[in-house]
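J.: In structure tokens below, several structures.
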Structure P
Amino acid sequence: MKPRWKLSVEAFGKIERAEVDVRPLTLFAGPNNSGKSYLVSLLWGLVALPGELVPQQCPELEAANAWIAQHIEEGKASFEHDLTNDEIVLFDRLFDALLTANRSRLSGRLFNNDAVPLGAVSFQRACGERRLRLRWRREPDGQSVAEVLWPGDQCVHVTLPSSSIDYLRMRIRELVMRAAVFERLSAVMPGLELFDESTPVYLPASRTGFMHLYKAAARRSMHETFRRTGEKREFSLDLTTPAFHFIDMLAFGLKREQSQRYAEEAAFLEQSMTGEVELLAGAGAVNEYRYRPTGTAAPLPMQLSSALVTELAPLVLVLRHLSSFPALILEEPEAHLHPALQRRIAQAIGRLVHKGLFVWVTTHSENFCQEINNLIKLGSLPPDKRAEAQQKLEYDPQDYLDLDDVSGCELRLDPTGERSTTVAMKRTEAGLVMPTFNQAIVKLSQDVAYLDGLLNE
């Protein structure tokens, strides 16, 4: 099976050139300061910030507008059509053209800074023939409902106010374009608030720091927002947009109601804490989180909890209190975790992928990646042998990964350390081949053997 998408960039920060096969589980590995966070931030922005792709006059836009005008006509009350593969490709090309034209705008919005250049970018579907159905109707109250449907009853839709035919066509064009490119990740439409459950979740590195400071940042940010015009602003958050989104989600986005979709995975991870993470949400107030150790009556505030708790808590809370987010971007899931817990989080990620969640991960951990490879090995076995191995090694039946669902991208620095490029990790039934870790492990082993030899002379 081909990758779901192919992301290509050039001259992106220190990344000279990168090509990424984007699959349901995509790993990004490599040295520090090589560009991993840039790539996953860009992936987040492509799905979460559609409003940055401002239409630019080009042949692709003219062709898409002509197609929409032909099918969404003045005076019609409804319309339904199965798009051909050529028609879907028409909207693929439009997305890529708009992405190229707006690359600097998108990069500036992502990083809240114009200092990160993006020389070239392309994001294209890489799989074969697709089936989409466009359905549109006018409601009795004058509003319109536009839907794109896929086989298997998957659907994304938008309700549009009574307005001009030109506005209606523009919004339907946007809907079809993003549905053609992203399929079910396309639920995000222009006009949503900063945080919305249809936006991908980005869990940045240093989650402990965010858990300690999110309340102060959210309150101070609100204070500055409502400061009278002309008053000197004494406070600003120089953060990327994904980081802002994370703070907004912690402060206001998570609700006390619990979702069942990923409840098992949340409980599986929470077992590692020997306690429970609690969410206290007041009406209009900033969310409060506490940790209640097993067998203890009094809960602890986050600032008095261990790094294990503060690193894992955001992931547990997202899985427990959100249900409809289309993708999870997780930076350094291994941070502050014992190797045994790194294996556990890899198992949880495998289970999330099984449930249809897209998970894109940056990592420096050979232990975490080796566990991902173990899950791939289990997925490569015949069902009877897999069940035998799972029982012997104390895995659950859902602990395996299909190789087709996994890809790896290694970033490599040039000798100066100033530029990087990407290399696709070789995919085998035994897992992903990861030179970035293998070389370091071999070098460490050689040094150990040499020093042991000196001690034994």
Structure Q
Amino acid sequence: MTRTISASRVATLVGPLSGDERPLYLELAEGLRLLIGEGRIPAATRMPSERELTTALGVSRTTVTRAYAELRDREYAESRRGSGTVTRLPLHATSVTDRIFAPWSQDPDVVDLNCAAPSAPAGVAAAYEAAVAELPPYLSNHGYYPAGLARLREVVAETYAERGLPTSPEQIMITSGALAGAAVVAQALTSPGDRVVVEDPVYPNATQALGHRSARLVPAPVDPDGWDLAATAAIVRQAAPRLAYLIPDFQNPTGLVMSDDQRAEYAAALKRARVTPVVDEAHQALALDGQAMPAPFATHSPGAITIGSASKQFWGGLRLGWLRVPEPMMPALLQARMSLDLGAPLLEQLALVHLIENRHAVWAANRERLGRQRDVLLDALDTQLPDWTFHRPTGGLAVWCRLPRPRASALVAEAERLGVIAAAGRVFAVEGGLEHFVRLPWTRPADELELAVTRLAQAWAVSSSRARTGEAARDDSDRLTVA
């Protein structure tokens, strides 16, 4: 189905044309190309007529005509009989998906709720283009920055200061993603047999990164209602771990947020036990209801290591993250990092500088989009699956649903047959179980989310009505989960 977009909406998205050194038609074409590439003007959208857009933008008819021709030449638009100019993307969807990660991705009827990672927000393409323009001076150097590009470390440090946590650039290490940061921490601070306390349920790839040095993972429960800090403190005393990994901001997968008082209590317990907190803040910037977030955990624990990520607040394809560490700890972490890789890609670091410098505008648009999608998903669950229960997340990327009966694996297997890919609770369990739960992200477009819930309701009805026959549910334990 071909969508339409009004001339006034296009004019709003393009914004004022500056009339810089480029011809005006090239400036307009470039603006439209970025909007199409970022999805703000979706593919298969019928553009306004040349006359309508001329009036809306206040430019000449020739400017719009030549801009549309430029889009067609660069394969961002095509002419269709009866439809005028229709947007497109140069690559087919099957060319930009990874069948190793998602073997179902070439099926246009499948809704992927396995991956809690959104598409790129507005501004990413422009940041890359600015980065390309800034790259030439760096080409005369070797290009290795083990701690990260100085300019990027500065702007990352500024984001912590803005949140009330004074931070110097010397405390920042840029990594090739949050998981790479966790691996650096494990390499530097653990030895085989050391214990690491981790939340349960928890993001599974993080535990794999922390355990790659053969550390022993000790689960600490996170209940659907929140953290049991008394139980966690007892576990910390008994296990005598080296590290404690926690996600206090929109915990993955539960979506919970740890209060300021809880952070202070947890930090004090870890300090008494001489345990280093490893704090994952990947979702911290995704407060979707306009609420103020609690202070960073490190304000209560100066010795904490904080993991940041560009993947959730900007785009996973950037493959960049960072560590904020006590400055005396940096030499050991740099030495460990050099045994794993020699630095993050420079072009992406330059792009991330631009995104962070413009973060408030990027975040505002991204939060608005994700908030709409969250509401669509939760409303559909309330309507079609009223016997499922969940706490309404105020941010993050996913909802943690409790099923009336422990049949998550059977549900997921039946849902896949109906064209929805989801993650059962056991994927997030440190030691198995959690068959009462399923995680559902709201990172897909609204129409896909509504369709997914309809199919999940059908799958739940089928899996619930089947008598126990001893037939095992499909095993999805080898499915790759990246977010």
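J.: Which structure, out of P, Q, was relative contact order in percent (Cα under 8 Å, 6 or more apart) derived from, given a value of 21?
T.: Attributed to the structure labelled P.
J.: Sticking with this one: Taking Rg/Rh (Cα atoms, Kirkwood Rh), for residues 399-438 alone from the coordinates of each of P, Q, which one would give 0.96?
T.: That value comes from structure Q.
Laboratory data are not the source of any read-out in this text; all were calculated from the coordinates shown. If you're wondering where the values come from, they're calculated on a predicted model, not measured in any experiment.
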